[in-house]
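Readers should treat all values here as calculations from the given coordinates under stated rules, not as data from a laboratory. From a predicted model like this one, the values you see are computed outputs, not experimental measurements. Cβ atoms are built from the backbone, for glycine too; each structure is taken alone.
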Structure P
Amino acid sequence: MSLQKWLEKIEGFHPVEIDMGLARVRAVAKKMALAFHVPVIMVAGTNGKGSTCALLEAILGQSGYKVGLFTSPHLVHFQERCRLQEESVSEERLIEAFEFVESCCEETSLTYFEFTTLSILHLLSKSELDVVVLEVGLGGRLDAVNIIDADCAILTSIDMDHMDYLGDTREKIGFEKAGIMRGNHIAVVSDPVPPKSVIEHAEQIGADLWLVGRDFNYSGDAQQWAWRGRGKGYSGLAYPALRGANQLVNASGVLAALTALRQSLPVTAQAIRNGLAMVELPGRFQIIPGRPQLVLDVAHNPHAVAALTENLDAMGFFPKTHAVFGAMKDKDILAMIKRVSVVVDEWYFCDLPTPRAISAEELVKISSELPKNLQKPTHVFADPVKALNEALAKAEPTDRIVVFGSFYTVGAILSHGIPRLDAPHLDN
């Protein structure tokens, strides 16, 4: 059976898409004899998880370690969710892992995420790695990834998202994220203003807590930046290759984690410099040169859209900004549109290929609720590619097109490779 057929089959294993709780996953993991015998770093948070994982992978890879990475969701191909030594895993190995997990399930019903997570964890555990990096899917405490006891937990920025499952305040959400921490193990919090629930939980369980501003900090100018933590420091660092002001916060948390782990995973200053320079992560404020210029960003909640808006504003002057936008219906759509409308001149709303998505027609209705001074022309399209093509047809060469709102939105644009919008200078 092909990978695509397997994925379709797995979608029918459980009656609901999300079923919070670890009892079923733990039961199957026990039958699998799932275990790791190398250091494990787990990353949770609202925004910045993917960037943090990519930075860890790049720096540890430059240090000569064999790194395994689990991340979700994917942009284009499911294989992106599992990386071995900075390469996506093969379909064949994924299928073998699926077959093994299915043989261990018996009467236990698993969701799509739970089944695929167990499969990838099994694959990673059998891959003779030196270190494993795991990104949490949703929350932390009750996420399937959290059946693993991490040697180091990293919490990135914490904000309002997935409130139906995690709670309606930052304190409640913070508590759920903090569930990946373990007593007597390292816990790094890179959120500059973490919820009290995070700190209280870490102290209650006796975690080795590293807080930005207390246990580590960073500073920088226009050319370079510096980091200092407990008994260790780095100066004259180049900015991460990932664009956006928020990436310095993510990189600072990564250096804290690697410093805390230096007894078991020593890294050199040169490996850090190389990793910062070489890290790649599609769809995170990804600027593609062209005429017009194209910006791709998976920002899908108000906090991430606020960061996107600041980054767009810092890019300089463009006569017009055309925005291609598609999103999930459970998001705070009005807040997202309102925040970025100050830099958008024309909207190209699009449908997405999932029942969870809000329709383009509904997006138009929501945008009409904005104050008059923020309302901009709107257009409706059946998918992101059609929306981008229309934006390109209407844009001047000196304009800018930004595509954002969901992994589905950006993934559709990248599904046939990186698009180059009429950029003859790239052929020179």
Structure Q
Amino acid sequence: MTIMEQLLNPIAIPRMVKVRQCFQAPEIDDVPEAVRAALRDANVMQRIVSGDRVAVAVGSRGVADIAIMVRETVRAIKAAGGHPFIVPAMGSHGGATAEGQREVLAQLGVTEDTIEAPIRSSMDVIELGRLPNGLPVYIDKHAYEADKIVVVNRIKPHTAFRGPVESGLMKMITIGLGKQKGAEAAHAFSFKYMAEHVPEMAKLVLASAPIVFGLGSIENAYDRPARIVAVPAEQLEEMEPALLLEAKRLMPRLLFDDIDVLIVEEIGKDISGDGMDPNITGRYATPYASGGPQISRIVVLGLTDKTHGNATGIGMADMTTRKAFGAIDWDKGYANALTSTVVSVIKVPMVLESEELAIKAAIKTCNAFDLDKVRVLRIRNTLHLEEIWISENMLPEAMAHPDIQCDPGSGRKRS
């Protein structure tokens, strides 16, 4: 028996019960038709004229039905006589390489075959100008040389700052289309000023580049499209704040406020830019965002396959497993950290040999008054929060909650 096993052997993992969290969840039944309707309602396709070369900017997040949204946009551009092509708009993601960004798109289902248009991936950028404080503003060279630019993205709360606009169309215009250099510039003065810099930089891009509209989606608590809207370029600054408020209202959350131990089965860049969404865990890498439950200890058991070793976010955990540690591709996470200037997300928590030991270590150190009544919650990841596991002692609280459905018969010990 190892020293860790000796220290943790007396710690009991509580019996766990599966429950279902229920959220208000409007959902689009027909996504292709919703895209077509959004384009019609906003009357934006008249901005594409026959012969236009149109760059369609697509990001790196796991946006629900992103391939469908992009494909329908491509088809609409072709119907208007344009010649669309895809430009990866993801800052430094994909290892900050052209091939890496093309691979990220492929993982999201965005390929030349599926979206019926070529992909032009490059890290080359054009400097469009500078803010009064000297920050340079960049844009992808392929996009800048196009006749028109369309931006496709999801609108949601950011994980590291709060402002009228956070993650969405204007951020993609500045950081996504700016590639690695643009992302690096936007983050240079830290997230403290991001709420100011994103709209300022976006306005400079909008004034200098041929962006004609953005196609934005808002997702419900079950990771499905709840609304799709086309926004003319000149209305982005005015309309996006209201869309962000709607996105915040619909996002999922943990319906328990005080948690001793949160077990997260997997983290990854396909789940959140921070691996596990701080809006869900309450663990933020910067002091410029807040909200969420109070959690004493967080355990990360593994990485998603689609993150390909990028363990950004593991630094927000307290314990992890040897298996997760061994799957880390350090360069990928470091590239993100160096660009964003946030390094806490790629630090290493306590590494234990097994899932059982990692969970026991979290329980032992959570400072609960009575470890026999420790409040443990287990989730697959921060994107899928419908079915979760809670320690059996939390069941009365769950049964009294109007938005939780309990299934006590599913109780079983998990480690």
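State the single structure among P, Q that was used to calculate FRET efficiency 1/(1 + (r/R0)^6) of positions 145 and 241 (r between Cβ atoms, R0 = 25 Å, to 0.05), giving 0.20.
Working: P: 0.40; Q: 0.20.
This value belongs to structure Q.
If distance in nm of label points 7 Å out along Cα→Cβ at positions 33 and 65 is computed to be 2.6, which of P, Q is the source? Kindly include the intermediate steps, with their values, before the conclusion.
On the way: P: 2.6; Q: 1.1.
Traced to structure P.
With volume of the Cα convex hull per residue in Å³, for residues 81-248 alone computed over the structures P, Q, the top value is the one for P, the highest of the group.
In this comparison of P, Q, the computed figure 21 for relative contact order in percent (Cα under 8 Å, 6 or more apart) is attributed to Q.
Here the criterion is distance in nm of label points 7 Å out along Cα→Cβ at positions 129 and 225, and among P, Q the highest value is seen for Q.
One of P, Q was used to compute Rg and Dmax of the Cα atoms in Å, and the result was 22.2, 73. Which label is that? The read-out comes from structure Q.
Here helix-only ellipticity at 222 nm (-39500 (n - 2.57) for each DSSP H run of 4 or more, over all residues; to 500) was derived from just one of the structures P, Q, and that gives -11000; the source is P.
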